[in-house]
Structure P
């Protein structure tokens, strides 16, 4: 069964050429030239993945992504000419699965699509729970909690936390995490660091002094097993 790709871009030449290339690469493709039409197709056609341009007329790609994320965890790859760190962070904070800057190779984009779709399909086969310390992941509902407190994670943040939880405190290198979370086609250690920072903001009492996601200098990252609240020290040792 072919995977269905929704391509949302206002460039008619790109729509035609990329759409044709994707069909030749064994995907079903549906196309939209603006954000509103893209949203309608996303809800009506239920594609397996969305390729979403940032610079769209009227409703831009950021707003389309936000609306999609309100109702679905559908995989999203952003297509954009914007290359600044702030723009990339904005996309990842919205929960996009990958970020491809224009101009790009159609072959590389297909490899990125296959990596994301393959990862999602493998995740959907798993049920049950995995845990480490106070961190619990529900692999069927894709929910994470820390000491009973629900963590509001994006799909990529969830996968990154999953990769760390599965190691049960063992060290994961940047390359390990890049391969497991983003696929073999990516080689961007800075991306891992950005997501580690975002995860720490959601797990740690003080992200500047992490006790859950610990850096092992020169090697990578590992999960700690710190208690949620440090034990209170008796401030008056003479008190009986």
Structure Q
């Protein structure tokens, strides 16, 4: 599909009410058409599986939220070597400037499931980056693909080294640590109870745990109590 065909498809699938809804979730994000994610995914699959997807990617501009999201989905669905896929990911990550593109892009990279060691090494520069959405990209990739018995120690160690200072990076690190806790509470509780984490990351991670439907009411109460005690202690130390 050429650029004109893709843009026509996007305009035909755009919905003003959904555009207004999306704009409310993504303050500061410009040029939102209002195309729903399932429609974007369907169009991306069509581009990736029919014709020359590489040419389509080259032609797609960065003019709208949906065009950028579509590029990410095409990269996820495209059939190519691991090294080519990683090169495409490397070229796309600098375009990420909101949580929605970041998180949806990460979930589309299913090839990671069979290439964990290679991709884990690939992620290290993003986890140590000083850029907000590069950090978020690294954290969400760990969250999506590296929280299991085999990878948990390395995942937690990597998350603890992320120099997150901006909001969306901190929230991703907290979210990932909360999921690590839910996978293995006994290993994460000492970390989440200590005083080495950034206060915002710590508080948000504990909050995310209390929102989980997988924990008991008793455990939820204990985590809420811990969250409250840590917050009080920091106020007293200030």
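Values quoted throughout were computed directly from the atomic coordinates according to the rules given, and no laboratory measurement underlies them. Because the structure is predicted, anything quoted here is derived from the model rather than measured. Cβ atoms are built from the backbone, for glycine too; each structure is taken alone.
If you work out mean count of other Cβ atoms within 10 Å over residues 5-12 for P, Q, which one comes out largest? Result for mean count of other Cβ atoms within 10 Å over residues 5-12 over P, Q: largest is P. One of P, Q was used to calculate distance in nm of label points 7 Å out along Cα→Cβ at positions 45 and 213, giving 2.5; which? Structure of origin is Q. Looking at Rg/Rh (Cα atoms, Kirkwood Rh) for structures P, Q, the greatest value goes to P. Work out the source of 0.85 here, i.e. which of P, Q gives that when FRET efficiency 1/(1 + (r/R0)^6) of positions 21 and 165 (r between Cβ atoms, R0 = 41 Å, to 0.05) is computed. It traces back to Q.
Each of P, Q could give helix-only ellipticity at 222 nm (-39500 (n - 2.57) for each DSSP H run of 4 or more, over all residues; to 500), but the derived value -12000 comes from P.
Looking across P, Q, the calculation of FRET efficiency 1/(1 + (r/R0)^6) of positions 85 and 181 (r between Cβ atoms, R0 = 30 Å, to 0.05) that yields 0.45 traces back to Q.
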